[in-house]
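Have a look at these structures, which come just after this line.
Each value in this text was obtained by applying a stated rule to the coordinates, not by laboratory testing. This structure is a prediction, so every number in the text was calculated from the model and none was measured. Cβ atoms are built from the backbone, for glycine too; each structure is taken alone.
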Structure 1
Amino acid sequence: MSVSEVKSNIKARVWKAIAQAELDVSALSKETLESLVDLVAEAAMLESDAELDKSMASRGLETAVSNDVLNDGKEDILWEGRPFLSISLQYTITDERIRITEGFLGKARENVELVRIQDVDFSQTFSERILNLGDINVRSHDSSNPIIVLKNIKDPEQVYEILRRAVLNARKKHNFTYREEM
């Protein structure tokens, strides 16, 4: 479910709760009431996501961000995260690969080696910019899944920059370059 769908569902529940409570909102203008419902929906989404973060951290799935790419011979985690309001999908960026783990009880994993990545960029809709969310698009030479989208990432610009630098460092570490045809 997308962020806009979740927000629409929350707004519908707020409107329904207002109607069921038989609140007298006639003193408020339509614009003021709609703004209030929007604020309540955004606050509910942010609080739900914060509670999911706490829940995952208590199970040892905490977010770890390291800006340094270490060349000590072992694979180091640069960033771990999950999509906004998701408990079954986990993204991990290491200095060697992107690992996508899906599932709550059963697990499915997808790996993309950083040296196989051709291009990385990110995008944000207006509502995602308000919540500081976005999608990171990764194009690679991976035959099983050449295009991967890391959806609804918190602070996508920072994660994009971590991934971009990790790709450049992995290419340098393995003496790997791309030639572009003109």
Structure 2
Amino acid sequence: MATFPELLQNRRSIRDFQLKNVPLEIIKNIIKDSCLAPSASNGQPCQFIIISNKDVMKRISDECKKNLLNDFSKNDTALSKSYEAILKDEKFHIFYNAPCVIYIVGSRDVHSLDLDCALAANYMMFSAAQRGLGTCWIGFGVHIRESKIKEEIGLPDNFRIIAPLIIGYPKAIPAPLERKEPQIIKIIG
């Protein structure tokens, strides 16, 4: 079992997975671990949608790509234009053909939802890495607008998607990228 410093050093964003499903019981245990994350006033607002159906994941991928390309055509996105060519590629799957995507979602009424779900996502990524699994936060995956898809995946109308995380057994773990030294602005002693 990896020590926490080793886990910090070795967790990577994985975009290439083995053709092997992750057992649902393991997914549930990882989600349970993510619920240990702190949340504002201990509100614990995060809820989860687990999708391992390839057809559903493909429809979501196509929907998100379509919506992002529409946003690009209107200059209505904060994403770099460099993504446009990738999204136009019919073979590109936003979930990188991972065996599973977990959506971390919550009520629009929760003011701390972004932070609370981000903390839960972080715990989830470390829990998965501890089990030899790879994850990647897929920002493209929030762009579901079609009500039929939202209904199919069980996303309530008053909920927002915060963190779509793909999860699976990695084919390989990439080498770490170089990190900058911390930029400490000031120390007040």
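Observations on the structure shown:
- Structure responsible for 15, with relative contact order in percent (Cα under 8 Å, 6 or more apart) calculated and labels 1, 2 on offer: 1
- Structures 1, 2 were shown, and Rg and Dmax of the Cα atoms in Å at 17.4, 57 was computed from 2.
- Structures 1, 2, by distance in nm of label points 7 Å out along Cα→Cβ at positions 52 and 100: label with the highest value: 1
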